[in-house]
1. Give the label, chosen from 1, 2, of the structure having the highest value of FRET efficiency 1/(1 + (r/R0)^6) of positions 43 and 163 (r between Cβ atoms, R0 = 41 Å, to 0.05).
2. Given a value of -8000 for helix-only ellipticity at 222 nm (-39500 (n - 2.57) for each DSSP H run of 4 or more, over all residues; to 500), calculated from one of 1, 2, which structure does it belong to?
3. For which of the structures 1, 2 does the calculation of Cα extents along the principal axes in Å return 64, 47, 33?
4. Thinking of 1, 2, which structure, once FRET efficiency 1/(1 + (r/R0)^6) of positions 19 and 235 (r between Cβ atoms, R0 = 41 Å, to 0.05) is computed, gives back 0.90?
5. Starting from the value 3.7: which structure in 1, 2 was distance in nm of label points 7 Å out along Cα→Cβ at positions 267 and 299 calculated from?
6. Please compute FRET efficiency 1/(1 + (r/R0)^6) of positions 91 and 131 (r between Cβ atoms, R0 = 25 Å, to 0.05) for structures 1, 2 and give me the label with the greatest value.
7. If distance in nm of label points 7 Å out along Cα→Cβ at positions 171 and 315 is computed to be 1.4, which of 1, 2 is the source?
Structure 1
Amino acid sequence: MLRRTPEGLYCPAAQAWIDPIRPVPRALITHAHADHARPGCGEYWAVASSEAILRQRLGREIQLLPVGYGQLHRIGDARVSFHSAGHVLGSAQIRLEAAGECWVVTGDYKRCPDPSCDPFEPVRCDVLITEATFALPIYQWGSGASLARQIRDWWQADQGRASLLFCYSFGKAQRVLAELAAIGVEEEVLLHGAVETVTRHYREAGVPMTPSRPLSDLPRKQPMDGRLVLAPPSAHRSAWMRRFKAPQTAFASGWMAVRGARRRRGYERGFVLSDHADWNGLIRTVKESGARQVYVTHGHSDVLARYLNEVEGITAAPLESLP
């Protein structure tokens with residue numbers, strides 16, 4: 001049903017591309033991260049809760065057809081529906097059915113609870129295309145609540161200087177705010193401008209998060225001692241950091257599970273927090289899909305495909321083998 005083209009993954013029955021890498025007439029978008037939603041397409045189909053972020057990133061005037069989770073749409077000769085991926089606000093798996101066969105493209109997803117977005121929905125299919133960003137057994141995530149307590153304790157233990165927590169501005173930062181709120185943190189968090197822009201859309205969508213405000217609202221010379229500040233990784237070691245006097249720094253990412261990653265990236269502390277499925281989550285998702293054929297993309301695709309074939313007895317291959 002699906003095939004690879006220079007523009008990306010294509011469904012002839014729907015005359016549509018899933019997360020195309022080049023402009024196409026019709027794009028089905030799994031979520032609004034820049035490597036999945038690119039400008040220049042004729043029309044975009046995406047989950048309604050991602051609309052504000054998509055328009056912010058791709059342009060207010062894009063032709064966007066917002067859909068709800070689970071709604072069935074007839075697009076060309078295919079039946080298409082979007083199902084929650086649990087990755088970020090408005091993220092979706094895309095289910096396509098045509099000629100008696102059902103395929104699911106997961107996009108990016110995670111299986112652990114996250115108060116900032118809808119939970120992952122298992123979807124049955126004949127053929128599954130899954131991501132494999134963290135497809136190694138070393139990647140095993142703890143609970144978001146446990147990580148939130150670690151972040152709170154790190155921040156509040158040193159009230160003599162600012163605490164700069166670097167995390168991706170779309171998805172990770174809002175999850176940190178939501179996880180802190182879930183454990184009862186009510187102290188105001190300061191946000192880098194790139195984080196504030198996206199956080200506003202999450203608040204408008206009704207996501208409960210701890211109080212926050214843009215760092216730019218404060219006088220430049222105001223002391224930052226004892227304040228928690230969220231910023232994107234691009235701000236680390238940049239001129240933006242000059243307003244802070246000897247801050248403590250940390251990075252929140254799944255990559256922090258690898259020993260030495262924090263030190264190589266130049267942070268004092270690392271928090272293991274990811275918006276992707278860990279090893280167990282990937283295996284669980286493949287099994288729950290009931291797929292007879294699995295294609296694996298991104299990250300450690302060879303490792304996951306080999307494990308599924310040799311250990312689980314599930315036919316699997318890297319996506320590059322798809323015609």
Structure 2
Amino acid sequence: MKASVFYDKQTIQYEQRAIPEIGPGEVLLKMEVCGLCGTDIHKVLDESVPESSILGHEVSGTIVKTGQGVSNFKEGDRVFVAHHVPCFTCHYCQRKMYTLCRQFKETNLDPGGFSEYIRVPELHVKHTMGKLPDSVTFEEGALVEPVACCLHGFESIQVKPGDSLLILGAGQIGCLQVQIARHLLAGQIIVNDINPYRLEQSLQFGADHAVNSKEEDLLDTVMRLTNGNGADHVIISAGISSLLPQAVECVRRGGTILVFAPFKKEFVQIPAERFFNDEIKIIGSYSSNPYNYESALQMIQQGIIQADKMVTHRFPLSQLYEAIRCAHDPNEKVLKVLITPS
């Protein structure tokens with residue numbers, strides 16, 4: 001089979017690899033579509049994964065072989081699959097904090113989604129793989145995992161009808177969050193970015209206000225739009241640690257800040273008095289859990305998430321390097337990039 005293999009940030013080789021052998025309880029999946037996630041891009045650019053890694057985890061495909069004991073799936077089934085599985089029994093899992101489970105990051109697909117064929121381990125077959133309805137395309141199926149990640153984040157902030165939201169970052173995740181916030185009956189959705197195209201897209205997906213912080217002061221604008229109160233919830237959806245102090249400035253008394261994007265290991269200063277005086281909360285959210293996938297699929301199937309309108313670019317597997325350059329180019333009109341075998 002063919003796979004796009006990471007060696008360094010300048011070298012992703014399209015090369016021949018052996019098709020994985022499957023064992024009992026496992027499935028061999030033919031990749032049909034794999035989404036390019038922002039974390040994939042940062043892993044390449046930051047060279048934070050080992051040489052010879054095969055990335056990709058937003059996968060939809062067709063089952064071509066099933067191992068002994070697999071009863072819920074058969075050859076020819078159209079499915080989505082996610083890449084991490086908790087143990088369901090540890091300290092964290094018992095408290096429904098599945099993404100903190102030690103096993104969670106230790107589990108993965110073999111290899112990643114940027115390959116023609118994938119061995120889906122038994123745990124994934126049981127807990128993170130699901131059938132795609134006939135009405136859901138493979139492209140839409142590849143968005144199940146990122147939508148599930150967004151739903152996991154929203155579980156932490158408990159948006160109530162009429163709440164105001166400020167979303168910092170209008171990329172693929174920010175635009176998904178706009179659609180979820182609108183579905184949850186948010187009263188006012190403000191999106192901040194410096195990319196005019198992405199800001200315009202956020203308005204198309206349901207944002208009420210798009211703020212380009214190159215052209216206007218974010219804090220002044222948020223306070224004007226919220227009658228001086230600030231936003232009930234602030235979601236940081238861009239991996240820029242300097243956004244955290246801005247979020248603390250913009251959040252309402254008693255409000256919540258959701259850190260959805262990964263930050264580098266660096267220190268930032270925030271006004272500590274807001275925790276005691278204003279009872280604000282800062283919460284992190286990583287990945288998704290197995291109970292988010294069905295909800296994500298339903299939201300896509302019912303058109304709550306306009307998955308088809310999210311996709312701006314498609315690249316063959318042999319051009320993964322070009323796809324990453326495109327997705328990372330601030331001058332490109334790009335939102336969601338998908339990878340297909342050919």
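Throughout, read-outs are computed from the coordinates displayed, never taken from laboratory work. These numbers come from a predicted model, not from an experiment. Cβ atoms are built from the backbone, for glycine too; each structure is taken alone.
1. For this comparison of FRET efficiency 1/(1 + (r/R0)^6) of positions 43 and 163 (r between Cβ atoms, R0 = 41 Å, to 0.05), the top structure is 2.
2. 2
3. Among 1, 2, the structure yielding 64, 47, 33 for Cα extents along the principal axes in Å is 1.
4. Derived from 1, not from the others.
5. 2
6. 1
7. Attributed to the structure labelled 2.
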